[in-house]
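Each structure below appears as C-alpha cells.
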Structure I
Amino acid sequence: MLTYLDFEKPIAELEARVRDLRETADSGELDLQSEVDKLEAKASKLLTDTYAKLSPWQKAQVARHPERPHFKDYIAGLTEEFIPLAGDRAFAEDPAIIGGFATIDGRKVMLIGHEKGEDTASRLRHNFGMAKPEGYRKAIRLMRLADRFGLPVVTLVDTPGAFPGVEAEERGQAEAIARSTEECLELKVPIVAAIVGEGGSGGAVAIATANRVLMFEHAIYSVISPEGCASILWRTADRAADAAEAMRITANDLQALGVVDRIVPEPVGGAQRDRGEAIANLKAALVEELKGCSAMKPKQLLEQRRAKFLAIG
C-alpha cells in the first residue's frame, strides 16, 4: 500500500473507493465497471491537478516520501554493473554514502550517492542518509580514483544534511565537507550531479559541485531545512511552510536562479508512484548530459565548473 501524504487525503479516499468497487466487480455479483471507470478518471484528474500546483512545502513532503527510489534502487535501474568500494582508508566505512565503479548505458563511471534506507533497520544502518566525515572522505577517495582512470563521476544526492553529532564534529565534519567540495571543483573528468530527493545544506553540496546539476521535478535543494529556517526566523518550526516559500527550494525556482541546470520530470503523483518510470527518466537525462560533458577537454571542464559556481548569487 502506498503511503499518502496529508494533502493527498482526498486522492486516498477516491482511490480506496475505486479499490473497493473493483473488488466487488471482480466477485461477479454486480456489473460495476462503468462506475469504476468514472471513479478512476476522477481520481486520476484529482491527482494530476493536485501535483500541478504543489506548494514548496508540499514539494518538501514529496521529496521526503519514504517510498521514493533510494540509491540501491538507482543502482538496479540505472546501471548494468556496479562494483561497490568501501572505506575512507583513514577511519571507517560510512554506509550513509555508497559508491563504486558502475556502467551506465555502456559508459564506465564512478557512481556515488546518499542512501537513506527503506525500513527502520536499514535507516538506522545508513543513518538516514546523513554522512559523517568518513563518508565524505570516502567520496573524495573515489573521486580521485575516477580522476586517475579518466572516468566521469555521477553523484545522486538525497540527504537532510551532514550528520551533526558530536563525534562527527570531533572528526572534522566541516573540513571533510570543504575538502569534498574542493575535490569536485578540481576534477579533470566530467561530474554530473542529480538531486533526487532532499538536497540538504553542505551535506549535499559536498558531492553536488558539478559541471551539470540535475534535479527531479519534486525534489528540494536548500541551505537549511524549512523547519530549521522557521526555528531561526520565527522561533517555531510550525511556520515551515512560510520558510519553504521564502527560501525558493523548488526545482523551478533553483533553475531560474542558475543553481540547477536541468529538471527531470517525475511520473504524475511523484517518483514514489512509479519508481521504474522515474529512474528511466533520470537515466535518459544522465546519459545525455554525460555525452555532452565528455566532449569537453579537462581545461574546459574546470573552467566551466568554476564559472558556473562563481556566477551563482
Structure II
Amino acid sequence: MAELGTDIHKAAAFLKQGNPVAIPTETVYGLAANALDEKAVRKIYEVKNRPLHNPLILHLSGKEELDKYVNDIPTVAHQLIEHFWPGPLTLLLQKKETVPEIITHGMPRVAVRVPNHPLTLELLKNLSFPLAAPSANPSGYISPTQAEHVQQQIGTKIPYILDGGNCTQGIESTIVGFDNNEVIIYRLGAVSMEEIENITGDVSFYIRDENTPQAPGMLLKHYSPRTPFYLTEDYLLTIKNMEEKKIGLLLFKQPEINLNITQQEVLSVNGNLKEAASNLYAAMHRLDAANLDVIIAEKFPDDGIGKAINDRLERAAVR
C-alpha cells in the first residue's frame, strides 16, 4: 500500500523520479505527476484506467506561472483569476508548445488552475514543473475527498499519498473557457454560475460531447458508486418500487424516520448547499461500502452550487 504522510519533500522526490503521487486540494484529492514528463503523465492514465482522449488539468503554484504555458489570456480571464485564484476555478486557455500533447489530447487549449490547499501549494513551489492531476480514483468512480479514499482505491499502485485531511469544497473545480471575452462553462463545480456572473455578466454553457471532450470531467458516466444508484425527485415513490431491497438514502437536509431504511446519509441538516457539496463524496463512499442493493438520492435545489451537485448525481445514476 502507499505510504501516507505530510512530507512534501518526500512527495517531491517521487515526482522528480517520474512517479505519480496523490495530493490534496480544496476540491478532491488529485493523482499528480510531472506535467512536462510524458512518461510520468502516461502513468496517471494507467493507474486510473483513464481514457487517453480525456484531457488533464495543469496545476500551477501561482498566476505568475501562467505565461510559461498559455497564450492570449482574455481580459475577463484576468478578472476571474484575481477573484478566484488560488481556488476551485479552472480556465481553458490557448496552450504553448511547452505543454505536452498528452495533457490536452492534441487539442489547442489546456485547462489550468492554482489549487487552494497549503500543502499542495507548498509542494508546487518546491518543484520546477507544474503538475498534471485528475482525481485520484479509478476512472468513472466516486472522487476521493479523504486520503483513506485514495488508499482504498489506488493505494497499491502509487508510492505516496500526501495527506492533507478532508477536502473542504468536496466537488471538483468549475471549468470555464472563453470566446473572445464571452465566458463559457464547460463543467459545473465548486464555483457557482452565479458567482462567476457576478464578475463577468451572463455566461453560456458548452454542449457536452464525451466522444471528443474539450475539457476534463466531461464524460457522461462519471462519479459512480458500484452499487446501483438512482436519482429521483420523489424518493418515497422510488422506495415503494424496491421494498424488498436493502436501500441506502442520500438526502439533502431531512432524515427519513418513517421507513425501514438500511442506511441513510444527510448532507446538511442546516440546508446549506456548500456544506452538502463538501460532504457529498464521503457520504457516497460510505453508502457504497455498506453492502446495499441500491442507493437512492434525492434531487437537490437546482440553484447555486446545487446545480453542480445535481450534475454529479445525474452522471452517477443508472441510465
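FYI, it's all coordinate maths here, none of it is from the lab. Treat the numbers as computed from the prediction; the structure is a model and nothing was measured. Cβ atoms are built from the backbone, for glycine too; each structure is taken alone.
Annotations for the structure displayed:
- The greatest value of Kirkwood radius over Cα pairs in Å among structures I, II is that of I.
- Structure responsible for 21, with relative contact order in percent (Cα under 8 Å, 6 or more apart) calculated and labels I, II on offer: II
- Of the structures I, II, the one that 14.3, 41 was derived from, the read-out being Rg and Dmax of the Cα atoms in Å, for residues 64-151 alone: II
- Value 16.4, calculated as mean count of other Cβ atoms within 10 Å over residues 48-55, assigned to which of I, II: II
- Among I, II, structure where helix-only ellipticity at 222 nm (-39500 (n - 2.57) for each DSSP H run of 4 or more, over all residues; to 500) as derived comes to -15500: I
- Parent structure of the calculated result 16.6, given that Kirkwood radius over Cα pairs in Å, for residues 96-271 alone is the read-out and I, II the choices: I
- Which entry (I, II) yields the derived value 0.85 for FRET efficiency 1/(1 + (r/R0)^6) of positions 40 and 184 (r between Cβ atoms, R0 = 41 Å, to 0.05): II
- Source structure (of I, II) for P(r) over Cα pairs in 5 Å bins from 0, in percent, for residues 160-263 alone, computed value 2, 8, 14, 14, 14, 14, 14, 11, 6, 2, 1, 0: II
- At a computed 16, 13, 11 (semi-axes √(5λ) of the Cα gyration tensor in Å, for residues 128-167 alone), which of I, II: II
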